[in-house]
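Got some structures for you, see below.
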Structure P
């Protein structure tokens with residue numbers, strides 16, 4: 001059944017259900033805006049989902065959403081009545097998992113690049129060697145680094161970042 005106006009939850013549920021229907025023993029949905037996400041978190045996800053029994057894996061993001069969700073079985077209710085694109089997404093989804101008595105493994109928090117704050121974390125990681133989680137080894141994201149370097153050199157990105165920094169300091 002196709003919905004006229006699917007929510008993000010409908011899309012996540014559909015993607016996971018399709019993978020599981022094709023015979024995969026687990027399915028993982030992953031965001032596309034965490035280019036330095038450590039590979040160790042993906043390995044941890046695979047190891048948890050390889051264990052016996054129904055299980056979910058959540059990778060919470062600093063902004064209240066999540067960067068990763070892994071499931072071993074479809075759970076459509078997990079995605080219903082969630083305030084998508086808000087800081088409440090992870091909390092609400094974990095609450096729903098508890099209602100379903102679904103065991104949950106929670107990965108360390110990571111960031112995604114949704115706003116200037118996330119972009120600044122990425123820039124600090126790529127160009128200044130800073131890590132938001134020193135115990136984790138961020139992915140090198142060579143192509144992202146090269147693209148940003150090119151944008152800094154050929155556009156007004158550097159000026160725009162400086163402008164946003166001065167606005168943030170004034171507020």
Structure Q
């Protein structure tokens with residue numbers, strides 16, 4: 001199951017074919033990028049045929065074919081990641097192919113990392129602010145706002161270090 005975006009452009013002596021696919025099969029997320037810049041031969045004829053039938057520009061297509069996963073098709077690997085790159089230059093034009101695959105659980109973990117880190121940082125900032133307020137320090141810069149050495153002594157109304165009010169709000173200068 002996936003989605004594909006294709007673009008065909010044809011000129012008098014050359015053409016262009018770009019193909020982007022994002023899909024999922026057998027528990028893996030697969031991203032494919034392929035492009036061909038033919039200067040003749042059968043690929044240029046195919047591109048001209050596609051342009052004649054649907055015009056130039058982008059086309060979107062959804063597909064739901066069941067593709068079996070085969071490990072021998074992946075020459076490069078690192079842990080659970082797989083990739084395959086092809087760069088081919090011949091007299092009829094250039095051909096480039098990039099395909100990257102990752103397990104679905106790995107993509108889910110990576111997608112969950114950002115909100116989890118944001119939540120963790122939010123909790124840490126709130127804890128730090130509460131702790132600074134409890135010990136009588138400036139919530140902006142951490143400067144000790146106690147006017148006396150006593151632990152429960154009065155607090156300065158304004159931080160002499162950064163200019164923030166003792167409640168943590170930043171005061172504007174006139």
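Bear in mind these aren't lab numbers, they're just calculated from the coordinates by the rules spelled out. Here the structure is a predicted model, which is why all the values come from computation and not from measurement. Cβ atoms are built from the backbone, for glycine too; each structure is taken alone.
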Next item on the list: Assuming -9500 is helix-only ellipticity at 222 nm (-39500 (n - 2.57) for each DSSP H run of 4 or more, over all residues; to 500) as calculated from a single structure, say which of P, Q it is.
Entry: Q
Checklist line | Structures P, Q, by FRET efficiency 1/(1 + (r/R0)^6) of positions 61 and 109 (r between Cβ atoms, R0 = 25 Å, to 0.05): label with the highest value | finding: P
Checklist line | Structures P, Q, by relative contact order in percent (Cα under 8 Å, 6 or more apart): label with the highest value | finding: P
Note to self: Matching task: 3.5 is the computed value of distance in nm of label points 7 Å out along Cα→Cβ at positions 5 and 133. Pick the structure from P, Q.
What the structure shows: P
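Taking distance in nm of label points 7 Å out along Cα→Cβ at positions 93 and 117 from the coordinates of each of P, Q, which one would give 4.0?
Working: P: 1.8; Q: 4.0.
This value belongs to structure Q.
When you work out distance in nm of label points 7 Å out along Cα→Cβ at positions 69 and 85 for each of the structures P, Q, which one comes out largest? If you can, show how the numbers build up before the last one.
Details: P: 1.6; Q: 2.4.
Once distance in nm of label points 7 Å out along Cα→Cβ at positions 69 and 85 is tallied for P, Q, the winner is Q.
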Next item on the list: Assuming 19.5, 62 is Rg and Dmax of the Cα atoms in Å, for residues 29-124 alone as calculated from a single structure, say which of P, Q it is.
Entry: Q
